[in-house]
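**Q** Scrolling down, you'll hit the structures one after another.
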Structure 1
Amino acid sequence: MVRIEAEIPHDICVRCAGRIFALVDSGLTNTGRGEMLQFAIRSLTGNRDFSFVPERSCRVCRGTFLQMEKYLSMFLDATSGYEFSTFLVGSTFPEETVSEEQAIQALFPGLGESIKREFNRELGKLISSKTGKQHDRKEPDIIANYDLRYDTLSLTVRGFYVKGRYRKLSREIPQTRWIHRVGDDRSVEYFIGKPLCDMLGGKEYHLHAAGREDVDVRMLGSGRDFVIEVVNPRIRHLDLEEFRERVNASGYVEVDALSLAGPDDVVKVKSLQHEKTYEAVVRGEGSIDCSRLREALSSISGKLIYQRTPLRVSGRRADKIRPKRIVAASLLWCEGDRAAIRVRAEAGTYIKEMVSGDGGRTKPSLSSLYGSPLVVSELDVVEIHREGG
């Protein structure tokens, strides 16, 4: 005890003294531990005048814990207008506070907790008692970030996620908003994200999808898997049916199979790899020989083709050769210089280039097997084959 009296600074408060031994037991507050320590030093050393300083004069905490009501008010003001059920308190302390505490606790290593940990816990308890909201370390709706260096508070609001499947009915909109199309946000992302963002009072929105289709390609059938994320939402309850109706009213995009989601679903949806069935209208340089085209489709069915990165996307994707399997290909109709084909192919197959050959970058191609140039004039994704499909 003489060693403790000699080594513990006297110009710290009972709370900071007790925090040095916070891990010794769990039945007391740090203030309670400090008071017991103060009593023990007085009793066992005979120094009845020994006393830790008031919190306001403490060289470590500098009276921080006397201002908890102020920090509570800051939280209430900052979160006004937000719907939330759970929260987490985080904090940043001045460097000198952290250094002072570390130097003191190093005298009795492994027995204490940090001022940051105590502040976060005690303020969390106070906020919870006043608001009825739950303090949650795993997945809080709101994180309150206190910066004690400047006496400020900033909020990190957990995003709101909805997953489902979309159908793109237009050949005139991209999947995501284009930065260089100023004033024209029309896209799959816009027609799904804007209604949701408005309903939740959010700041921004982002579409995450299992692959993408070109601007001029429709996505039909059961639709493409997606997750839509709303940033900084003020509202956390959602009528999914109303959301679906708002999106579908656009005439450009339809959504279905909606459910609430989370950040993990973003990772999952981006990892999905499924075979797809396409229907395409192809054109020839002259009248198409239907029999010859049927033979070419039969020849490519079940075959592996090799696709070098198409010229149209070579500026933004790695230039390499990708082997892709054409599962099945058949003729739907044939008339004049036009024909319709159905193709089922491995995920990531470039169908336009499978037809045209892309100047020899896709081998074999439908054009090379047919013996004359063919190009896609219209293309639809008509089905995505999920497990068992």
Structure 2
Amino acid sequence: MKNHLKAKAAEHYMRQCLLLAAQTRGEAFPNPMVGAVIVKDNKIIGQGAHYGPGTPHAEIIALKQAGQKAKDATLYVNLEPCCHFGNTPPCTDAIIKAQIKQVVFAIKDPNPLVKKRNSKNILEKAGIKVNSDILGAEAKKINEVFLKYHQTKKPFVVLKLAATLDGKIATTTGNSKWITGEESRQFVQLLRREAEAILVGINTIIRDNPELTIRNHQSKKIRQPLRVILDSKLRLPLKAKVLNLKSKGATLIFTTKKAKPQKIKDIRNKGVEVVVVKTSPQSQVSLKEAVRYLAKRQITSILIEGGSEVAASAIKNKLVDKLYYFIAPKLIGGRTAVPTIGDLGINKLKQAYNIKDLSVEKIGEDLLVQGYFY
């Protein structure tokens, strides 16, 4: 019974760490989201969260709050404490100096600099008891972007879809504003905060002329994501908003040899990066090549927002990790109305893509379905 109560207490305090970590969404990048709690005599005496490079780590903030009371206390943190010098000194040094009695962390840090030295060994050699794998699944989910990038050097790719009940993203005339309600559109702003790059096809730009920026935010720390456009023939209008924004976010255009050299020059003269890549079998920009290029640029996360052909290409090339599918309570109908996803080349049901770990919630009047491809 005593061990059961200890386990419950550990989970309780680790959940507090995860809540603190979640508050840093969109701000901790490129560092992981980390929250820390220091407990003594069943009371929280210090807590903190990390808000990005150069700012104090969660453990350091919690230790500072606890002060001398940290001696013989237990430190809970959702990610293994760092043990290397970066923008800040190692957290393990501060933990040892504070004479913490026990450290409980949820998951190991995949960062090679941490793996090489092994925080657990350092702390145990100093006489500190170390436990791990408390709420590991939840901790992995909150830092899924950080974990995938450090484990594979590939960006975590999120596909966002928004459609009517009958699976349409636009009418037969191309009109699409607005499929979903205001609440869903605000949720998308949160998704953009978490993404390092937003990717769309040229048809989305021509049809909607979007800004592809984060709007309605209060924090000065919010960075605008890189705007990425796939445009095989470089049909992008020179007056498009993505080429004329005063926003800090940059724009990158992937095109092919089919683009006219003068148009490439005109766009580059606007200070916009244009990259020529290989074509896909459908003579479009190779999305696989584009994602590979972004990975080399150390882009850790990509939010794909449209349209249907880009979505189909991402799925067929097995690039998508996570799906956000907004469904509006509307019907458009019509064989020529734009579908949510283009042709996936599926002839038999056994070829269909299965989405795992599904969840459904109501956002305003819309439904949001979330799930994972792999």
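**Q** Comparing structures 1, 2 by mean count of other Cβ atoms within 10 Å over residues 33-40, which one has the largest value?
**A** 2
**Q** Right, another one. 63 is what came out when percent of Cα pairs over 14 Å apart, for residues 113-152 alone was calculated for one structure; which of 1, 2 is it?
**A** It was calculated from structure 2.
**Q** Computing FRET efficiency 1/(1 + (r/R0)^6) of positions 145 and 185 (r between Cβ atoms, R0 = 25 Å, to 0.05) gives 0.65 for which of 1, 2?
**A** Checking each candidate, the match is 2.
**Q** Match the computed value 21.5 of mean count of other Cβ atoms within 10 Å over residues 161-168 to one of the structures 1, 2, and report its label.
**A** Computed on structure 1.
**Q** Let me ask something else about it. Thinking of 1, 2, which structure, once volume of the Cα convex hull per residue in Å³ is computed, gives back 197?
**A** The read-out was computed on structure 1.
**Q** To test your reading of the models, identify which of 1, 2 gives 1.9 for distance in nm of label points 7 Å out along Cα→Cβ at positions 137 and 321 when calculated.
**A** Label of the originating structure: 2.
Each value in this text was obtained by applying a stated rule to the coordinates, not by laboratory testing. Note that this is a predicted model, so its numbers are computed, not measured. Cβ atoms are built from the backbone, for glycine too; each structure is taken alone.
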